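These are the structures in question, set out in turn.
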Structure 1
Amino acid sequence: MASARSVPLEIPPAMMAGVRAAYATPPRAYHHFGHVQEVLGHFADVADAEGWQAPREVWLAMLFHDAIYDAGARDNEARSAALAREAIATYLPDAGLDVGSIERWILLTAQHGRIDREDVLDDNTRHFLDCDMAILGSAPALYDHYERSIAQEYAGVPADAYRFGRAAFLSGLLARPRIFLSDRFHASHDGPARANLQRALAALSG
């Protein structure tokens, strides 16, 4: 997880236990708590390099953003945002948090690949979304493991339908002038992401 210095608020142990339990239900190949730990690692990197506006809210949005995940469901983000609101009301009622912003960021993750840089008015939001998508620009072996894990999560979908849908998503990302919204991630991750996506598309069509 992100180091203690980069955790901007104290999380009650019962709240964290509930979050971990949510990420274990149902069992997941990729969207488990390990994914959250990776995203929070990117939170720490941005915190060290540039800082965050509303760091407590961003951190909590990252913590909860995939808490509810059923592969193919259309309401995962809405249910995750609702869970975040409920948990904050229960465990952090007097923390003065902007819960509306936390919910908004979680809901935006449903639009990955469909948001233009100009649609997002602040670097806080751009960095938040890019931290979640950073896996696309990871080392080839790690990215290939990610692709296998996503396919495993969609094992209940007919293979041809999965390949068609996945190829459409990856092709859509490649067609965009920017895969990442922030200048920071665009500079460091765009090139590796394009190579990874092209390789994944070739495998899907092979």
Structure 2
Amino acid sequence: MIRLYKTPRLLKKLMPSYTWHREAAGKKLYLTFDDGPIPEVTPWVLEQLAKHNVKATFFCVGDNVAKHPAIALQIQQQGHQLANHTFHHLKGWQTPLQIYLQNVQQCQEQLEQFGVEPQKRLFRPPHGRITSAQATALRQEQYELVMWDMLTNDYDASLSPETCLKKALQHTQSGSIIVFHDSLKAKRNMMYALPPFLKHFTAQGYTFETL
């Protein structure tokens, strides 16, 4: 099985209208979490971030925000960023355009209840799968479509926690947008890899900023 950790340069060049990384002066990283918030994982993540004085962006499933508003509020109050990951974690390739756009809007309405400013619209398509028509329509609605530079693959049950950490350390560089998941599927690998990942890069003088 071939896993991609580092996004190929060719893909970035072929799809330049997506945000794959941030141009960073100095040692800056952009840590992101997908699929939460959920009580079994997200509060633990917030504890780890607080220990290292790290800020992150959470691409939230709107249905999880609706079910766990106290955790979403905790994310926002601790200085992290809430961002859109659709309301039902939809696969763009399998979803009609209007249904997809309505689902994104439904999630955005949830986020705006927690102080997310309407003009600050960050969106990441679940699974990284989105049609050109969906992407065009969302850009017209002023969404920035955020992908990633380094994918930890923490959700892969066949991946060992040790390899997850090793690859994350190996493929992260200044300006990287890094993807972990605050989900049950990723819990084992993420909980193993995140603390030493944060310790390593903060010790190297990197700062973590929101998008």
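Each value in this text was obtained by applying a stated rule to the coordinates, not by laboratory testing. All of these numbers come straight from a predicted model, not from anything done at the bench. Cβ atoms are built from the backbone, for glycine too; each structure is taken alone.
Source structure of the calculated read-out (relative contact order in percent (Cα under 8 Å, 6 or more apart), 33) within 1, 2: 2.
When helix-only ellipticity at 222 nm (-39500 (n - 2.57) for each DSSP H run of 4 or more, over all residues; to 500) is computed for each of 1, 2, which one produces -12000? The read-out was computed on structure 2.
Suppose you compute Cα Rg over 2.2 N^0.38 Å for every structure in 1, 2: which one lands on 1.01? Matching structure: 1.
If distance in nm of label points 7 Å out along Cα→Cβ at positions 20 and 172 is calculated from each of 1, 2, which structure is the one that comes out at 2.0? Derived from the structure labelled 2.
Where does the value 1.00 come from, among 1, 2, when FRET efficiency 1/(1 + (r/R0)^6) of positions 164 and 188 (r between Cβ atoms, R0 = 30 Å, to 0.05) is the thing being computed? Structure of origin is 2.
One of 1, 2 was used to calculate P(r) over Cα pairs in 10 Å bins from 0, in percent, for residues 28-83 alone, giving 23, 47, 25, 5; which? Label of the source structure: 1.
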